Structure I
Amino acid sequence: MPEAARAPWIIRTYAGFGDAEQSNRRYRENLAHGQRGLSVAFDLPTQNGYDADDPMAAGEIGGTGVSISHFGDMDTLFRDIDQGTINTSMTINATAPWLFALYVALADKRGVPRARLRGTTQNDLLKEFVARGTSIFDPAVSLRLSTDLIVFAATETPQWNPMNSCGYHFMESGASPAEEVGYAIGNAVLILETIRPALAADVFAGVVERISFFINSGIELVPEIAKVRAYSQLWTELCRERYGITTKWRAGCQVRSLTLTEQQPEVNIVRIAYEALPVVLSASARVGALQLPGFREALGLPDPSEQILALRTQQVLMHETGVADYPDIFEGSKVIEAVTTEIKDAARQIVAEMERLGYAHSIGWIATRLTAALVRWRQQIESKERLVVGVNAFTGEIAAFSGTPRVCEEDLVTVAHVERRVAALARWKAERDTTAVTRAIAELKRAAAAGENVLPASIALAIAGGSTGEWTTALEEALGARYQAPLGSEITDAPALRLPRAPRRMRVLLAKSGLDGHINAVKLLAFACRESGMEVVYTGLKQTPAMIVTTAIQEDVDLIGISSLSGSHLWIATEVQRGLREAGADTIPVVMGGIIPEADRPKLDRLGIRHVFTPKDGEVGAIVQAMIDTVVERAA
C-alpha cells in the first residue's frame, strides 16, 4: 500500500523565513524528506498588514516567517508545488482574507479548480486579542472579515477549512485543558451564530463541517488524552444539538512550546515525542495534521537539522509504533472517560458563558483569566509543586548537543537579503499597471464600506498587483483605524509569587517592541512589578523604538523593560539606545527579555543593555529584583 494512503494523519513542519525564494527551497526540501503537507509561517509585517518597504517593518522582514506582499511572491512561494494536490495550512489571521485571496488568485492563474484546493487558513482573531497580538482591526471589524472568508470559502473552495479555532494559544498562555476546549469551541460557536442568519441551510451545513481546530498538546499525558476526546465529543454533540448536523471534529496540532526549556535543551526531544502521543492515540479523537517544533525552540528558530528531526519523530510514531493499527484503545477506560467527562462539562459551561458575553466582551473576560492562569503556572514552578526537569529539578548541563542551531548561510536573513527584498518590491510596484491597482483598491473600499463580502474584491486586487500594505490601508480607510487590545494584567485572584518589594517609588515602562504580539511575558511581569510596589507604564503592542523613547521621556520612567520575541532584538536595542542618546536621556537604563541567543548577549551588553533575560531566567522574582537593583544603582 502506498505510504501516503496508509498515513493516519498529515505530517507537517511549521516553516517560512526570508523571502519567497528561500522558503520555497525549504518547502521542497521538507517534502523530499517525507513531509506530506505545508504549514506556512508568515513574517510579522505580513501578519500585521505591512509591506516590506513600510517603516513599521524595519528589523523584522523575513525574521519569523516568509515575507509576502503580492501575487508574484505567492507564485514564487509555491513554485514547483502543485496546489491541486498539496494540503496547505496558512498561519495567518488579521490578513487572512488577503493571503487567501492571493492563494486563490494563483490557483486561478494556474488553472487549478478552486474546488480542488485543500488546506486551512487560521483566520481566528479572538485568540489574537488575548494571546498572540497580531490583530489589526477592532473586534467587530475583525469578526466581519473573518466571517467574510468563511462564507466565501463555503461555496468557492468547499474542501478548504476556512477557520482554525485555536485552542493552542490559550494553553500557551496558561489555560487548563477545560479552558482550552471551552475557549476554542466557544469561539467557533460565536462565529457560526454570526453567519448563520445569512446562509441557506445547506450552505451553513457545509460551513459547520469545514470548521477546524488548532489545538495544543502538553506533557501531562492523561489529561491531554482526555482533552482531545473532550474536544471531539463536545464539538460533535453541540453541532448535533444546535444545528441538527452530524459532523466530525477536524483538528491540527502543534505540541506545547511553553514546556520547551532553554536549560538542558536535549530533554526537549523527549518532551516533544511524549507530547505528540495524546493527539494520535485515540482512534475516535485523532488530529488530522500534526507539526512538531525544533527542540531548541527556546534558543531560537529551528535549523534544517532540527526540522528533519521533528519530521523523523513523527515518522517513527506513525510507521514504527503501530498506534494507528488498533481501534480506540481508551474506550471503556474508567479513568480516561471520567477525566474526559470532567473536562467536557467544564468546557460546556465556558461556551455558555462566552455566548452570554458575546464576541467582544469575551475578549476581556478571557484575557484576565489567562493572566491569572499564567501566574498560577509560574507559582507552581517556583514552589516546585510542578517539577520541570532541568529548571527546578535535576539541574545541570547535559551537553550532548551544541546549544547553538546551525543555520546554513543560504538560509540567513541578512541586511543584503532585506535590501534585495525591498528593492524587488519597489520594482514590482513600478512595473505593474497602477491604474488597474487604483481601480481595484477603490472597489475593495467600496465593497467593504457597503457591507459586501471583501473576498471577490481582494482577489481582484491580488490579480491587479496590489500589495499587503495596500489591502490593509484600504480597509483601514473604509472600516476604521488600527486597534489596541487591553493587556488584561490587572487581576486580583491569583496566587502570590515570591517577590521583592521596591524600596521607593519606581516607575517602569514595559514595552512590547516590534510587531511580535506574544504578550505572556509582559503580562506576567506587569503583574509582578505591580505586586512589588512599582508603577507600570504600558503603551500597548507594536511599539517602535521611537515610540518607546518618547513614552519613556514623557512618563519620566526610571527604567525601560523591552520584550522582544521576534528575532529583532539587536536592531531594537540599537535604535532605542540611539534615540535615548539623541534625546539626552541615555541615563535611563534599559533591560531586555525574549528568545535571545546566547551569542547576542555580548552585543547587547556593548550596546548598553543592562540585563538580558531569556526563558532560562524563569524566576520572576529574580527578574524584578534585578530591575529594582538597576534603578537603585542609577540613583546612587
Structure II
Amino acid sequence: MGYNIAQKIISQHLLSGEMKAGEEISIRIDQTLTQDATGTMAYLQFEAIGIPRVRTECSVAYIDHNTLQTGFENADDHRFIRTACAKYGLYYSRPGNGICHQVHLERFGAPGKTLLGSDSHTPTGGGIGMLAIGAGGLDVAVAMGGGGFYLTMPRVIKINLKGRLRPMVSAKDVILKVLEILSVKGGVGCIIEYGGDISSLSVPERATITNMGAELGATTSVFPADSVTAAFLTAQGRESAFIPLEADPDAEYDRIIDLDLSQLEPLAACPHSPDNIKPVSDLAGKKIDQVCIGSCTNSSLLDMLKVAKLLQGKTVHPDVSLVIAPGSKQVLDMLAKNGALSDIISAGARVLECACGPCIGMGQAPNSKGVSLRTFNRNFEGRSGTADGQIYLVSPETAVASALSGVFTDPRTLDVEIKVTLPKKFDVNDNMIIPPLADGTDVTVVYGPNIKPFPLNTALPEELQARAVLKVGDNITTDHIMPAGAKILPFRSNIPYLSQFCFAVCDKEFPARAKEWGGGFVIGGQNYGQGSSREHAALVPLYLGVKAVIAKSFARIHAANLINSGILPLTFANEADYDKIDQGDTLTLPELRQRLTEKQSLVLRNETKGIEFSLATNFSDRQIKMLLAGGLLNATREQ
C-alpha cells in the first residue's frame, strides 16, 4: 500500500511510535514560528528549558498581533522577543512586515518540511505542501530546542476536487463548503488532504483553504506540491526550496469526500460559528454596517488585486465602513507600485497596517448590534470587540460587492469581470526581517515590567477534591476561556492580570469565585477548547487553581495545552453523566496517581449528590508522566 502526502512527510520525520491512527507518535520539526501574542510566553519557556540556541533548521518570531501600542506593554514585549531572537538564533520579523502565515508562505515555507507554530492557523503552510501544525507555546519551545513534537497519529480525509470555480466564486467558498459538510468538530483527529483536479488553484488560494482547516478542528490540512507550487516559489526567488510531492496512486484514506468546484456558489458563515453556513443569495438585501478585508485567510496579493479591481472607479456605500489590511509588506509594496492601492484608497477604503488587526480584536470593533462582513476565519461571539456584533465570514468578492451596495450582495450579480493572475516575479525585500546572529552569547535579553513569570503546577496528589467552579456547554472556544482584543492582548505576558478576564464571556463572576473557592473543576460539553492555540487558556485557569476539566470531548491543541500545564483533561465515559453535575457541587477524584499509572478509568464522586460514575482516560505513558509531575516543564526537570 502506498502513502498519502501526510504519511510521506510523517514517515520522513518520525522519531517514535508507529503510523497507526490513534497511536502516539513524535516527529522531528524543521521550522517553527511564533507571533507576539504567544511568543513572549514561548521564549520564557524556552529559557526555562535551558538550551543556549535553537536547533531547528529555521525558527521565526513574527510581530503581527499586538501592534496597537496604546501603552508600553506591547512595545516591551516586542523588545523582549527581538533580544531573545538575537540571543537564541531566530529570525525576527519586525512590526509592519506582515502576518506570520502570509510572510512564512512567501519567504520561508517549503514543500515536505514540518512546521510547528504557536498559532492555530499555522496549517496555512499546507497550501505550499508543508505539514504545518498549530500548537501551544511550550510545545513550540521544546521543538526549538530540538525535541520531538508529540501527537496522536491522525486519520486522513481526502477532499477530492474536480472542476473549476465559476466567476465570483473563490477559495473561501471552498473551505466554507467543507465546513458545512464536516462542521467545526468534523476534522478532530484528522488531517485533511486535498487532491484531484487542483491545477486551477493558485498557492494563495490553496493557503486560504488550508488556513481554515483549523476551524474544522483538524490537525492540519495539506495540498500536493506541483508545478503551481514550483512557479510560486520561483516567483519568490526560492526555486531551490521546491520538491514535488504527491500521494502514491494506491494511497488509502479513512474517508474520501468528492467536491465539484463548478457547483459551488458564494457562501457566508453566519453568527456565531464558522460552520453556520448559508448561501449569500439567501442573505441578499440584508443591511450591513462594516466590511473588513484581510487576515491570514484572505490578505494575499491575489486577494488584494481582486479587491482593487472590484473597487476601481467606485465608492463605498455611505452607510458602510470598509477597512482593508494587506497581509505583508511585500503585498502592500506591490499594490502601491502597480496602482491598485490607489484604486482601493480612492474608493473610500481605510487601509490598515500589515497585521492581524480586527481579526484578533485589535481595533475596528463594529457598532452595537452591527452587521460586519469579514474575510476572516472566526466569528465567535464577542471576538470582534463588540459583544452583540453580528459577524459573517465571506470571500473578498462578496465583501466588496456588499460594501458597495450597503447590503448583502451576491457578487455574481455584479456586471463586471475580473481576471487577476499572480506575477512571474514578486518584489522581494527582506529588510524587515532580522536574520539570526552567528553568536548571541553576549546579547542581553531585555524584560519589561509587564512580563511576569508563568505559573507552574505541582505534582499530582493521590486524591483531588474540589467544587465544580464552572459548568459550560458545547463548543466552548479559547476565546470564551481567555478572550482576545485590544484591551486584553497587551497583558499576555502577565498571567495574574489576565486572570481577571478568564471565562468573562461565559460568567463574569468566575475569576472571583475561583479565587474564593481555591480553584476547582470546570465541567464542559462537546469540543471543549476549540479555536486558537493560545496556551493562556490553560495557564490562566492553572493560576486560578483549576485542577481538572471534565468534558464530553476536547479540541486537540487545548487538551495538549492542559496536559502541558498539569491540568487533567478528562472525558465522561457516559456523556449523560454531564447532567449529574451542577455548578457548586463538591467532587472527588480518588486514587488518582494509582489509577493513572495503571491506566484504569477514573472514578468521580459527586459528594453533594451522593453518586459516582466513571471518567474515560486515554493518556499515553508520556502524558501520564507529565500529569503526575504537574506538567511538561516539571517532567522535563525530573528527567
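A short reminder: the numbers here are calculations on the coordinates, not readings from a lab. All of these numbers come straight from a predicted model, not from anything done at the bench. Cβ atoms are built from the backbone, for glycine too; each structure is taken alone.
If helix-only ellipticity at 222 nm (-39500 (n - 2.57) for each DSSP H run of 4 or more, over all residues; to 500) computes to -15500, which of I, II did it come from?
Working: I: -15500; II: -8000.
That value comes from structure I.
From I, II, which structure was distance in nm of label points 7 Å out along Cα→Cβ at positions 182 and 270 = 3.4 calculated on?
I
If you rank structures I, II by mean count of other Cβ atoms within 10 Å over residues 166-173, which sits at the top with the largest value?
Top value of mean count of other Cβ atoms within 10 Å over residues 166-173 goes to structure I.
Supply the structure label, taken from I, II, corresponding to mean count of other Cβ atoms within 10 Å over residues 206-213 with the calculated value 21.5.
The read-out was computed on structure I.
Computing semi-axes √(5λ) of the Cα gyration tensor in Å gives 37, 27, 25 for which of I, II?
So the calculation was done on II.
Given a value of 33, 27, 25 for semi-axes √(5λ) of the Cα gyration tensor in Å, for residues 174-501 alone, calculated from one of I, II, which structure does it belong to?
Details: I: 37, 30, 23; II: 33, 27, 25.
This value belongs to structure II.
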